[in-house]
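What follows is a set of structures to go through.
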Structure P
Amino acid sequence: MFDNPAPAAIKALLQRARTIAMVGLSPQPKRPSHGVARHLQQQGYRVVPVRPMVTEVLGEKAYANLLELPFPVDIVNVFRAAEHIPALVEECLQIKCPAIWIQQGIIHEQAADRAREAGLTVVMDRCIYRDYLELMI
């Protein structure tokens, strides 16, 4: 059974992070990913969209996948279905991202275990913005 990091570790992750790659960030304002990204931007985070077929979301250039990012990111936040998580973990490892955050309602324990065994911080089945509100404000 997967255990998320303790609240203090999640808070530390949110405190040191500056750039978040959001996989599946929707350009549609009514979608949950859009609202989460907008709120995180308002708190000072740079939120980079990772979504094919989109050029820009919330004023940030979009990238088709994590491997196209020309700069490092502190957290990869995932708004994709569970079957995409294993491939995203592999991309995180390739770009040497230190943390993957898998949004609330998305669970893939094998991929989470693979990421953790490779040294990534893994948060799964939690909303990054709700945790921000709970732990940082």
Structure Q
Amino acid sequence: MTDTTTRNFINPSTIAAPSGYTHVVETSGGRTIYLSGQVGFSPDGHVVGHGDTRSQAEQAFANLAAGLEAVGGSFRDVVKLTIFVIDMAEFGAVREVRDTFVDTSQPPASSAVQVSGFVFDWIRVEIEAVAVIAG
């Protein structure tokens, strides 16, 4: 099977240069995959990193990686991330973790939003993704 999926990461000169994300990702071909927001739940359903944003981000990204793998993909296929944090002062730790998963030379389009709360009090970060996978 020939992979006819294309992903073009574009940062127009008419928009201020981004840091750690891409302004525009254009895709064609492939399957679009939507991954629900992931939090610090381990595969057995236990809380990881109670009160620790970095640990929760690591688990959330690991959960996204598992979801991508389940459909034959990987983080190289991710074209959009949305990151919700309870405290933007902790976003630096989330970015450090993110950068171990994504291709930092062509990072996905991204949004980061500070929220007032999550469904459970212990959640510090939730991350969702959109990917385009060959096939």
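Taking distance in nm of label points 7 Å out along Cα→Cβ at positions 28 and 124 for each of P, Q, which is largest?
Structure Q gives the largest value of distance in nm of label points 7 Å out along Cα→Cβ at positions 28 and 124 among P, Q.
State the single structure among P, Q that was used to calculate helix-only ellipticity at 222 nm (-39500 (n - 2.57) for each DSSP H run of 4 or more, over all residues; to 500), giving -10500.
This figure was derived from P.
22.9 is what came out when mean count of other Cβ atoms within 10 Å over residues 20-27 was calculated for one structure; which of P, Q is it?
Derived from P, not from the others.
I have 37 for relative contact order in percent (Cα under 8 Å, 6 or more apart), calculated from one of the structures P, Q. Which structure is it?
Of the options listed, only Q reproduces it.
One of P, Q was used to compute mean projected area of the Cα convex hull in nm², and the answer was 7.6. Which one was it?
It traces back to P.
No lab work stands behind these numbers, since they all come straight from the coordinates. From a predicted model like this one, the values you see are computed outputs, not experimental measurements. Cβ atoms are built from the backbone, for glycine too; each structure is taken alone.
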